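Participant: Take a look at these structures.
Derivation of every value follows stated rules applied to the coordinates shown; laboratory data play no part. This structure is a prediction, so every number in the text was calculated from the model and none was measured. Cβ atoms are built from the backbone, for glycine too; each structure is taken alone.
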Structure 1
Amino acid sequence: MAPMLDIADRLAIAPEVREALAAGRAVVALESTLISHGLPYPQNLEVARASEAAVRATGAVPATVAVHHGRLLIGLDAGSLESLATAPPGSVRKAARPSLAVALAAGGWAATTVSATMIAAQAAGIRVFATGGIGGVHRGALGGGAGGRAATLDISSDLEELARTPMAVVCAGPKAILDVAATLEYLETRGVPVLAVGQDELPGFFARSAGIRAPDSVPDVRGAANVVATHLGLGLQAAILVCVPVPPEEALPDDVARDAVERAVRDADEAEVAGPALTPWLLDRIATLTGGASIRANMALIVNDARVAAEIATLLAP
């Protein structure tokens, strides 16, 4: 039987990250599922490297998180990044809160989702985390869909993690394939503040706008850091979601993004794709429908989120 180790015993913190944390310097956690599951090779490795470079360019330290041989790695070296990026399909597990123990017990590689990355980052003492887009309430999760289908209750564990783990999570909004309005309602119910930076509307992941007014907004990164510091200082035991729009030069026009998402969702219904296979199927279909423009937007927003997260982390540092 494997020893009963607590989470602190499972942490393997890279020396650079450990030294930065001990010195009170800015550190930004980065997830690893975008490397193993989110983007094709070589774009996955390119965006992982570019995200770490964007964090370093601000003077902060990147800490990409993954699971390997029963340990939570906080900070990956170049070889590990490449191993994840080039691993054969299906050989890397996806670790979220519900599957984290299985991933640790199984050994081998597992990539961390939003929820698992937050768990690991908090255990290591990291307060700022950057990702592309959060999971949320899937369409049809609450019922009332086409044909009177019953509710699927397909709601990402990301939302519960945001409600229970205090840190700043920087993203480009909920993934556009979700029921974004319901996701916002869920976050409000669970006490998670949602903040848009530089605009009144919620960012739309591939597009600049989701067509929904953000619950709150600030004009710039400094304003966001001020709200983040206030929220974390209150000890409310929930994350704060900081939403940053995709850079305009790579953003899909709002109508193009929404049309592609709607068509992909219809195609998924017709193909009866559901469960864990749904999100990657939809993202791949959207990439096809947009001639690869959605992949370019996804890469741009991931790197931009890492840069903004590093700026926030630097402003929060003593």
Structure 2
Amino acid sequence: MTGFDYVGKRVLFAALTVFVAITLNFVLFRTLSGDALSALRCRQCTPQFKAYQRHELGLDKSKWVQYRMYLNDLAHGNLGKSLRSEQSVTTELWPSIKNTMPMVALGTFFSIVLGIIVGVITAWRRGTFVDRAGLYSGLGFYSMPPQWLGLLMVLFVAGALGLPTSGIKDPTLGILGDASTWDVLVDRLRHMVLPALTLGLVLYGEYALIVRSSMLETLGEDYVLTARAKGLSNWAIVWRHGLRNALLPIVTLVALSLGYVIAGTITIEYVFSYPGVGLAVVEAIDQRDYPILQGAFLLLTLSVIVFNLVADLLYFRLDPRVQT
């Protein structure tokens, strides 16, 4: 199989998946009971006012017409307008995206580093207490629901470390004078630590287990036995020969995790009242704000599909067996 054929098929499959996801994204939210007007908590809203608002929002049109309008807007790069604020979806979601991205990046970096270190050490010390401790901790964190782990962080970790449990900034910061850039960065980091740590610990279990399994398979290869026979140190065997050849599933897992990681932040951000994409999704659900929901889930869908495509291309580049 040539590189062009492989890449072309993967890109075509990704594009088809995007179209199916867009269609399901429209249909699923239209099957929910109620709409944006039924979510209005307005005792003085007359039936005439609601009928006018339903016409203005296009909710009185058939689902097929709404679907065609939705596809036409997407083709022009328009995600629609929020039914609640009448601002564009991009304008509404962009601040939340900017808040979520550094938190996700911090948590993912922590999970990758800790997961690789623990996975390599447990594989190297297989059958010992260190191996069992790393294996059980990885299984434990991997099986924990993110929201439950977040509540544990709020109850037991936040008070011990003196970290805030909600929001993204201290409301008193800058009241008595202009806060320096350093003060703002430190304050944002303090509010980001707990949700990022929660996300990182959940992902850590997955990385530790995959790295351990991959390393055990690699350390049993003939070239590792040859390296031991040559008298190479354990450090050189594990890190230079073992880990380097076990990177393929690790690189793939990183690419896939970056796509799915936004979904995991929904419950975490809700627990910590962190104003990111997850909290915006929860508020949009409560207010039946379909365009915001569609925009957020379209972002999630595209991130998963794009990083899956990246993983496929990395496989083609790193694994010669795929090219045959």
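Participant: Given a value of 0.80 for FRET efficiency 1/(1 + (r/R0)^6) of positions 48 and 224 (r between Cβ atoms, R0 = 30 Å, to 0.05), calculated from one of 1, 2, which structure does it belong to?
Facilitator: 1
Participant: To continue, here is another question. If P(r) over Cα pairs in 10 Å bins from 0, in percent, for residues 8-63 alone is computed to be 19, 34, 22, 15, 8, 2, which of 1, 2 is the source?
Facilitator: Label of the originating structure: 2.
Participant: Given a value of 2.7 for distance in nm of label points 7 Å out along Cα→Cβ at positions 216 and 240, point me to the structure among 1, 2 it was derived from.
Facilitator: Among 1, 2, the structure yielding 2.7 for distance in nm of label points 7 Å out along Cα→Cβ at positions 216 and 240 is 2.
Participant: 27.8 is what came out when mean count of other Cβ atoms within 10 Å over residues 128-135 was calculated for one structure; which of 1, 2 is it?
Facilitator: Answer by label: 1.
Participant: One of 1, 2 was used to compute helix-only ellipticity at 222 nm (-39500 (n - 2.57) for each DSSP H run of 4 or more, over all residues; to 500), and the answer was -13500. Which one was it?
Facilitator: The correct label is 1.
Participant: Moving on to the next point. Given 20 as the derived value for relative contact order in percent (Cα under 8 Å, 6 or more apart), which of the supplied structures 1, 2 does it correspond to?
Facilitator: 1
Participant: Which structure, out of 1, 2, was semi-axes √(5λ) of the Cα gyration tensor in Å calculated from, if the result is 44, 28, 16?
Facilitator: Of the structures listed, the value fits 2.
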